[in-house]
Structure 1
Amino acid sequence: MTASRYAGQATITVPQDDGTTRPLGVPRVAVALTAAITYQVRDGDRLDLLAAAALNDSTGWWHIADANPAADALADTQPGTVVGIPSE
């Protein structure tokens, strides 16, 4: 089994309304990756499928999301959208 990319991530303790606390992962700062190629999204494309085809790893979809900083990663899968595909 592959280790999660969140394994070993720092946590912060967040107070809850009921007085208890809850550990949450520290937000990850995304570094915009340089796109090696561009691709025009077609109907039915998903980031995991693009990652499988371009990076040989469907779990690397977040590399594509990082290379295309948008408020909503789902916008990267709208047909006609041109997305950058990183080499990693």
Structure 2
Amino acid sequence: MTDTHTHDAAKDQVKSKANAAFRKEQQAREGAVAMAEYVADQKATRSNMEKLRELRLAKEAQDAANAAAEDAAPAKPKKKKAVRRVVS
């Protein structure tokens, strides 16, 4: 009976080590996938930020050009309309 008990304990120990090694490998694979997703998300975020920055700078340049054009054009004085008076 002692021989069987020792055999079962050794078997359990081997099985436990195999399970631990499997879990470690599985965690490493999942970690690699998670890191790849993280890097891809960061790359997409940076790309989007660059695009938005370019759009903002283009809009600011256009607004500055429009403001300069308005300042350069002489302002026309508004003509007053003649008011007709009703004689009663």
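Numbers at a glance
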| quantity | calculated |
| --- | --- |
| At a computed 3.6 (distance in nm of label points 7 Å out along Cα→Cβ at positions 24 and 80), which of 1, 2 | 1 |
| Read-out Cα extents along the principal axes in Å, computed value 131, 39, 9, structure in 1, 2 | 2 |
| Top of 1, 2 by distance in nm of label points 7 Å out along Cα→Cβ at positions 48 and 64, largest first | 2 |
| Label whose coordinates, when distance in nm of label points 7 Å out along Cα→Cβ at positions 40 and 72 is calculated, return 4.9 (choices 1, 2) | 2 |
| Structure responsible for -30500, with helix-only ellipticity at 222 nm (-39500 (n - 2.57) for each DSSP H run of 4 or more, over all residues; to 500) calculated and labels 1, 2 on offer | 2 |
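Computed from the coordinates by the stated procedures, all read-outs in this text should not be read as laboratory data. Quick caveat: nothing in here was measured; it's all calculated off a predicted structure. Cβ atoms are built from the backbone, for glycine too; each structure is taken alone.
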